[in-house]
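Every number here is computed from the coordinates shown, using simple stated rules; none is lab data. None of these values were measured; they are calculated from a predicted model. Cβ atoms are built from the backbone, for glycine too; each structure is taken alone.
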Structure P
Amino acid sequence: MSHPEKVFLGSLMKEQYLIKDTVIQPEHLESTRHQELMRRMVEFNRAGKSIDLVHLTTLPNLESYGGMSYLSELLSYAEVEKFDQTEQLILEQWKEREKRNILTLASLNDWEIERVIAQLDKINQLKMEDHTSITQALANIYEAPWEDLFTFKNVTSGIKKLDEMTGGFQDGEVTIIAARPSMGKTDVMLHFAKVAGWAGFLPLVFSLEMPERLLTTRLIASTGGFNRIKMRDPKRMLNQSQKNKWSDVLSDLDETQMQIFDGAGQTVAEMRAKTRKLMHQYPYKKPIIFIDYLTLIHTSEFYGGNTHLQVTEISKSLKTMAKDFHCPVVCLAQLNRSVESRANKRPMMSDIRESGSVEQDADVILFLFRESYYDKETDNHSLEIIVSKNRNGPVGTIRVKYNEHTGGIEDQKETSLPST
């Protein structure tokens, strides 16, 4: 591809939706003329103006961009089906230029080697390819019961089943699942993702904290009913009947067609780009997007470190993403420590960090609570799902059976309790 920047800008002019979804920033482009042009496109888009040829010819200093003839030339380069490759190429070329700049700076200013490495690492972390399909993830782990020890960190957590109160996940809606650590957020999310996959949806899991390998072992443990600790060394720890069950469990999970993206610090624009790509790959499946978790999403601006503004931007863009892709978005959230200091530790709306905008933008808010986590003596070993906001239905508490050893979730006979 001899002119990736021309292909890129031409494609943006041809298919306007791409500008919302691209991970490329103007400063990633090499030509200053292209940088300026992309900045104008972004401004037009923010102002709700179209960025096609006709609208771009209204640019006040059109000649400085090469005039109408250059814009027409760009449009003739458009290749929307190669858009993802083009982005990749531009990013790679930008990385190479950045690395050269760093090395020049380093030699001029006599940097310590540690500083050089840290700066180079920062650039390398920018990646589009953090995607593992469940098929690949399971292929990677297929031999585990017959292989020697892998090292896994032991993380305990819990999960829950979706039910009638909300009518399931709706297109264009955002569901927030919020809890303190160890209540079972990730397990709940993985449970939803599996169930959605088996029902024929395409579950896209953006895991900003936990690596793919750990999610895959959790999926296997909860599906096979294996104690999670055994997954540290399946060859030694799984018994014969569990080993006999292993390939069935994996093939059941493979049917979910789950897609896992485990890059840290992704932005909503990056998630949109990856979602769009997968929607082209699986045209007959409706995506359902899971994000673990809210405050780990990177924002487009730093806002001087103001978390409130960052969370507001994230929660607005999640809602826009759900609407634009016409699919459900499920996002996990951490709760403040304030819960811990109360006698009744059941979470409330004000426990969500920077809760204002989240409370406003979300369609459904679920809190998770396990009494047995706080009170070791209690007989109540269920996981409570507290529906505290529900745009299309009642609020209240549902109890499910949660196995903290396997991460498995099952319905309990009693379906719901009145609100407490």
Structure Q
Amino acid sequence: MESMNDANIVKAIASGESSDSERILGLLFSYMPKIAAERKMDNLLVLMADLGRLLVQADRCSLWLIDSEKNELWTKVAHGVSELRIPLNAGFVGYAAKTGEALLIDDAYKDDRFDRRSDEKTHYRTTSVMAVPLMNGAGQVIGVYQAINKQGETPVFSRQDLERLALTAVYSAKTIESARLTAELEASKVELEATQEELIHILGDVSESRSRETGDHIQRVAEISYKLALYYGLSEEEAERIRLAAPMHDLGKVSIPDAILNKPGRFTDDEFAIMKSHAINGEMVLMKSKRDLLRFAATLAGSHHERWDGKGYPRGLRGEEIPLAGRICAVADVLDALSSPRCYKPAWPEEKVREEFIRQRGGQFQPELIDVLVEHWDDVFGCFRKARAEMEAAQAAAAAAQAADQNRAG
């Protein structure tokens, strides 16, 4: 995929030449580095507002922050323009700030929460609106993301638009919180690295959101990769680097059509060829970055489907030709795939999963990594046991509640 600057992104949105997934990916890679490098709060708000506007194709978008001392919400609408302030309880933004609820409004004038004074002053006509609260690490509302008037053929925002704005709000809230704590981001190496980590996870979440797999998949793969790296003998620094990069392993899936990505049955040869392309696509996109962490993630994305015996893809690498991070992520990725339910299969029983890895020792996977996995099986597999116990408890509670309702009805 060719690199996309802001002008190309806007052109692609207007002309429809770019697929939606490519458009989103282009936006993220265009704006996230700018946001990560920005030091001033005013400029951060403008950048995030611009990203949100293009992401959901809104006419206007703004990121409001709460000023508790003045009991107001404030925002920057453009570089070089003084800030805009409104009462804390005003309109949809105030409602979202007060309740912590996201709003998806098709017609503002049919909703009693709409504050018409702004339209009356500016002679602007507000129709469709989204408002998403920004939460800090303590779960407190610190601001609100607002998008106004959907552009394009459909005049109202969709549920997917709301999900995308909410996903961006998570990253924005954490970035704002970091900026507030440090005052000057460049003065704190720790905060810069934390921002890069958030960039990694937000892009990973985008790739996972297109499939029906649980959003916890990337986090589990990251944590399992981290544990395997430590048990294998890598340093804490090396293991942490793999943990940070692992969420990007399936980034290339954004280029795979939904019909193939979520197909419940077996792939045809042509479908499998398309599916396999996600490894090289993810590598190519990430390799364009100048950031060391993203370039390291590129190597991982392009190698986690290689096999120790040389029968993997995309390059058919064999043994130690495969980067170590890719070998480690391959074990973690398959472990999660077998141990978790997917659209095409239920979760495998624990013992069957363990037997499969032992069977593939020296075939699909490096022998020493399987030895490490088996030796520390209880620790590594513990997250799946916990998830299964919680699911069984929830199912038992639901069954008990249903039985009780039936008894009362009888």
Structure R
Amino acid sequence: MKNHWIEFYKGIVTVKASGRGTERFINQLTKHGILVWNVKRLGTHAITFKMKLADAKQIRSVARNSDCKIEFLQRLGLPFLMKRLLKNSGFLIGFTLFFMVIFLLSNMIWGIQINGANPATEYKISKELDKMGVKVGKLQFFVDDAESIQRKLTDQIEEITWVGIDLRGTTYHLQVVEKNEPEKLEYYSPRNLVAKKKAVIVQMFVEEGQPAVRINDHVKPGQLLVSGTIGTEDQPKIVPARGEILGETWYKTDVIFPLKTSFHVFNGNEKRRHFVKIGGLSIPIWGFGKNEFKQFETEENDKKLRFLKWELPISYISKTEREKEDVTKEYSKEEGLEMAKKLARTDIKNQVSDEAKIKGEKVLHHSIDNGKVKLSIHFQIIEDIAIEQPIIQGDSE
């Protein structure tokens, strides 16, 4: 008989038959359709053979008519293995539960240490981590990765400049750099303050030095604003001129804005998939089937699993596929002009300092050509126009 291994799943028994009619007994089994194999003779009046477990009930009736005595020597196959496992089920269940508990505990968050933050900032960080689900007792593969946590903390908490996150075993270690570091004392060398561009003076805040201009004066690039030389002609004293000189400056910018714009947006439809990755093999455990999205973006979160202090070559991967669609926005001429102005303001703000303010604006020219708004606009900006100019001995104002 070929492929005896198939019968292993149904059960196989090894039988010993002894008596004077062993040959007749084998023939009777064959006539009854009972399949036997590996028939071996043991001495003059005994044989052994293998047969299916399902036919074992019929063999006794055949043996009575053949003047043979039968004995079951060995039982093999899945039914007998299952029977043994059931006998030892308590040990098996206990071992399995123990392994699962250790595995879950090894992938749980057991500690969060925050270093470098004062108590108030540390409290805010703890509250924000709690909102994100990063807390003691939470499974690690159900929380965001370290990079996402770092980005969210930096965005949500104004008091911190930077936070580094390191997961060591079952503990998150956070190193925080706060913004409110003590200011370093600056050393100022002797200097003047001069104009960096053409402007009209609107306000002056001189901390040290001698003002050389007044409000409403027109100044040119390089013109002296605050002198670092004070005192009398007989007893001059050179100091580092300091202050803020606000002037009205002028900018012109040209922008082009299309009346018809196409862009991508997420429509709210998404499909989540979960995988267990062993080595290079990814095994899907939830979210089967292909999505029907024409366009989508995939966000993937990969969590390494651990057992005690060891990192296993097994990962839990969650993928979120978000559907996106193309949207075309058409603007009227009036809307296009307003959007062009906004774009021009943004362009100007990128050219000046954060403290500068837009005092006024005037459209010099605008037109609509080939579905685009072309705009030329003039801005009046209030900004600090002072820059430093070192004073070298022998220089004169």
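Tell me which structure, out of P, Q, R, gives 19.2 once mean count of other Cβ atoms within 10 Å over residues 93-100 is calculated. Going through each structure in turn, the value belongs to Q. Computing helix-only ellipticity at 222 nm (-39500 (n - 2.57) for each DSSP H run of 4 or more, over all residues; to 500) across structures P, Q, R gives -7500 for structure R. Source structure of the calculated read-out (relative contact order in percent (Cα under 8 Å, 6 or more apart), 13) within P, Q, R: R. With distance in nm of label points 7 Å out along Cα→Cβ at positions 141 and 301 computed over the structures P, Q, R, the top value is the one for P, the highest of the group.
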